[in-house]
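Each in structure tokens, the structures are laid out below.
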Structure P
Amino acid sequence: MMPDAKYDAIVVGGGNKGLITAMYLTKYGGMKTGVFEIRHEAGGGWSSEECAAPGFVANVHSTAHCSYYHDLMWKDFPDFEERGGKLLLPECSVGIVFEEDDSCIVFHNEKYDPTWEKGAASVARFSRRDAEFLLKFGKVWDEWLYPEFHRWIWNPAIANKPDGFFQKIIQEGPKHGIDPGWINKSLMQVCDEIFESDEIKCAILRGSYSWWGAPGHIQGTGMSILAVIMASVRATGFIRGGTHSMAHAAQKIIVENGGKIFTKQGVDKILVENEKVKGIRLMDKTEVEADLVVSSVSPQYLCLNLLGEDILPPSIITKIKALCIYASACGWWCHWAVHEPPRYKAAAFDADVDRCAFVGLGDKDPWTPSREFWRRKLGREYPGAPVVEGEPLTWSHHVVGDSTYAPAGKYSLGNELYTCSVDQFTEKEWARAESKLAEYIVNKWSKYTHNMTWDNVIGYDIDSPWDITRRLHHIPEIGTWNLLDCVLSQVGWNRPIPEISDHRMPVKGLYGTGSGWHPVGFGMSTAGYNCYKVISEDYGLRKPWQEAGREY
């Protein structure tokens with residue numbers, strides 16, 4: 001299918017945020033919209049494939065999804081779930097098992113633990129004081145802090161203006177028992193201040209490593225990452241049929257409202273004339289005009305490649321080049337087809353651990369994630385091989401209550417392990433490490449379970465950071481899947497930089513969105529939604545949130 005000569009709006013990159021913006025532009029904006037994606041299919045991080053063995057589906061990029069990722073988008077597109085984008089929330093969201101004594105901590109989704117009492121009971125087995133704090137803080141979270149967090153992520157940042165979320169914490173936090181100093185402290189410092197048991201500290205710090213890709217000793221993670229963890233343990237599950245089902249639902253809505261999606265159509269340049277966007281030039285040199293262009297690729301690729309250094313002010317170029325992409329982890333994503341799900345030894349301590357969507361394989365040393373992080377940064381870990389100083393952490397997950405991921409009676413599982421940056425090894429070295437890594441995972445998993453041996457394995461497939469980087473073309477060469485680190489200087493109004501955090505680029509008619517924009521990374525719909533909100537203000541388009549009587 002050939003593109004038309006002109007569109008009202010063009011979306012560069014068919015990643016999940018780009019698809020969300022295109023959904024709004026077509027249905028509510030009434031714009032003739034074209035989406036141009038370099039890969040063979042749209043969806044970006046909403047990616048699932050049949051792998052490990054025939055009939056087994058694995059989420060090869062975005063794995064867990066939370067209700068706060070998409071809840072307002074579901075309100076504006078009430079048929080989205082029927083078209084494939086349905087979130088399944090198991091009773092138990094996340095847990096961590098401890099190697100030393102096969103004990104564990106388990107958290108439940110909000111529907112099954114509305115007052116945090118089950119989570120507190122799990123923590124109380126290690127510390128009654130910590131359990132009492134969790135009950136108190138959980139109430140503050142539900143009644144005050146989560147509504148402020150939700151308002152923050154579902155509203156655009158204001159360029160060059162500090163976030164209202166953090167300002168609220170500074171102004172009103174003390175009366176709710178929240179120290180505003182947590183904003184600038186590390187998550188580890190905050191945990192040391194509020195908890196006495198190493199077990200709950202390890203649970204939170206392991207969650208930090210998974211959710212944002214770096215350990216909790218890094219300054220400026222104390223409040224932002226704690227908020228993400230609190231929100232996630234209350235509402236974590238899986239998309240029915242695989243995360244890519246979200247992409248299918250979005251594409252159906254775009255096409256049914258007059259939009260067109262072009263795959264294998266990479267964009268070479270965004271065309272600018274007299275400081276106004278003119279359209280795009282494809283890699284085959286075809287030019288397509290548009291009054292409005294939205295880029296959903298990384299801010300680095302947008303500014304330095306699609307535009308070029310001669311288009312933007314030097315102050316923006318220098319800041320874009322200096323963006324931090326070194327703290328977040330590069331990961332192995334490992335997919336397993338198995339006969340039965342893991343049966344954790346810790347189930348004797350708490351039977352609910354076998355029903356968790358995600359289980360951290362950990363120990364009782366809060367510094368383990370940080371030591372593992374430093375080893376990688378010093379190049380002391382060969383990919384796939386255990387290291388002398390200690391073992392990399394793993395996080396296992398399996399789909400609870402959804403038979404669409406595997407044949408009847410079988411199960412699709414996954415692991416996440418962090419490793420060195422892509423550029424430290426060659427493609428062949430990464431490939432050779434995969435079999436070693438598989439052996440390591442089975443050996444490590446077997447320490448925590450009764451049944452995770454090779455006899456239980458039907459097949460496996462491993463994606464290295466090399467594979468992930470090549471699948472998503474605009475990921476920085478170092479391989480971080482969040483595009484930018486989620487440190488305090490690069491979240492919210494600072495993401496990617498304050499001058500363009502409100503999605504407006506310094507070229508009239510050009511907007512940026514994606515994981516490199518407010519509020520953080522992840523497979524969320526928020527950045528796509530917020531980008532449309534800004535466009536609707538600039539172009540006088542329909543505002544479904546106002547039509548529905550919502551504040552935002």
Structure Q
Amino acid sequence: MKLDTLLKLAAAAAMATPLAFAAPPAAAQSNTVRAVMHSDLKILDPIWTTAYIVRNHGYMNYDTLFSMDEKLNVKPQMVEKFEISGNNLTYTFTLRDGLTWHDGKPVTSEDCIASIKRWGARDSMGQKLMTFTQELVAVDAKTFRLVLKEPYGLVLQSLGKPSSNVPFMMPKRVAETNPMEQISDFTGSGPFMFKRDEWKPGEKTVYVRNPNYKPRNEPASGLSGGKVAKVDRVEWLAIPDHQTAVNALLASEIDYIEAPPHDLLPVLKKDRNVALVDYNPLGNQYTFRFNWTHPPFNNEKVRRAVITAFNQEDFLKAVIGDADYYKTCKAMFICGSPLESNKGMDGLLESKVDNAKALLKEAGYDGTPVVLMQSTDLIVLTNLAPVAADLMRKAGLNVDMQSMDWQTLVSRRTKKDLPNAGGWNAFLTSWVAADILNPVMAGFLNSGCDKAMFGWPCDEQMEKLRDQFSRETDAAKQKALAEAVQERAMQIGTHIHLGQWYQPIAVRKGVIEGIPTAPAPVFWNITKKGN
């Protein structure tokens with residue numbers, strides 16, 4: 001049976017029993033990495049959505065002006081050099097020689113300006129940067145300036161943002177697409193090229209090496225440095241059943257699983273032909289997101305009741321299970337990071353059900369249903385919503401949990417429709433730690449009303465605190481402001497952080513090597529040995 005047929009069967013069945021794959025000719029696969037990612041790719045615009053599978057697609061197909069290395073330092077990427085004026089108001093960027101789009105046309109300043117503007121209209125950190133920006137202007141084909149209204153301390157950190165939404169550069173004609181609409185032209189300049197003609201949602205996504213990509217002449221580090229495509233082809237295969245994917249890896253029919261289920265890690269550890277790679281040592285953070293625009297979560301006391309009813313351990317045990325791969329952490333800005341703090345967290349996330357019930361009574365909660373969206377096809381998210389529903393029901397909330405696949409949830413969470421007419425009240429997701437290291441990076445803290453991310457919190461005081469953080473350069477004062485942000489977030493209920501967790505990649509040992517240590521799974525510098 002052909003591989004394509006088998007993939008269709010796997011996608012349709014999602015069976016618990018193994019499904020063997022017919023191995024393709026060795027010569028055809030000797031320099032092809034066959035990977036199973038955490039989700040199928042159905043959206044192709046990495047600016048339109050924060051979904052990590054689309055971010056991963058972005059790193060394959062596009063490039064960035066700056067990027068973050070393994071030590072979280074921001075380094076030039078497409079930029080050759082940059083200058084900052086003495087008054088810290090003007091940043092002048094010059095692009096590297098030899099940068100071209102996949103269609104052969106040169107990358108220009110105008111392309112980059114349009115890309116920054118489109119990203120800045122959607123991304124939380126980009127939006128904040130744009131409020132400080134007076135103008136973006138081209139000097140010549142390779143040089144452009146960003147002029148600020150007042151000094152802003154996070155310019156480079158914004159342009160080097162490592163995760164969703166990443167400021168990927170696109171041709172001007174593409175970047176001029178309305179930020180609220182998805183792009184239809186997928187021309188990039190990255191180390192791989194997306195093969196739209198081979199893209200079959202539900203089956204596979206294909207990338208091929210970009211022969212004209214010019215890597216930086218320096219070692220790779222994190223998401224920065226020389227991005228060298230060392231394989232000719234990467235195939236993302238859609239195998240929704242996790243046991244099937246694991247069995248395929250054990251049988252050497254695939255090479256790579258981005259997110260093997262934690263309950264199957266012991267099986268993988270025992271196999272001498274499999275290696276588990278901790279590519280993202282900073283880990284991830286689970287999050288519960290409120291929708292402020294509809295009852296009951298348009299009421300601050302109802303949101304605080306949920307924070308009071310929740311605890312982190314229940315979520316982490318239900319999804320991860322193995323304490324080697326999770327830890328409770330009340331610090332919103334990640335335990336182990338410079339801004340770690342428990343300020344404002346006393347008595348919260350401890351499942352104090354009686355206190356939660358009292359808050360609901362004070363709020364006048366009338367039994368309005370909470371439409372809770374549950375993602376069912378991502379194993380690291382599936383069990384979160386049932387735990388949330390149970391804890392909310394114990395507090396006295398009427399919960400309507402609605403199940404759907406992740407891509408449907410991603411599309412639905414952008415809608416402001418009434419919850420009983422296709423909208424929603426809450427959902428759960430996960431952030432990579434590198435996305436949430438400070439109050440400006442953390443997208444769910446954006447409280448700019450209609451300009452905020454889905455959930456649309458609206459709080460002038462929070463925005464003032466985030467602005468103050470962005471202007472501050474003293475580390476001690478930054479820490480104090482971050483603590484003030486954390487306290488405010490818990491008071492008004494922008495979202496709830498539900499603990500940290502860690503996810504290794506599983507690969508064929510001795511076959512796949514060179515996986516970069518980075519907050520996103522990337523395929524440059526990876527080699528494949530043998531078949």
Exercise. Which of the displayed structures (P, Q) returns the greatest value of FRET efficiency 1/(1 + (r/R0)^6) of positions 118 and 438 (r between Cβ atoms, R0 = 30 Å, to 0.05) on calculation?
Worked result: Q
Problem set entry | Structure with the greatest value (metric relative contact order in percent (Cα under 8 Å, 6 or more apart), set P, Q) | P
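Read the figures in this text as sums done on the coordinates, not as results from a lab. Predicted, not measured: the structure shown is a model, and the values here were computed from it. Cβ atoms are built from the backbone, for glycine too; each structure is taken alone.
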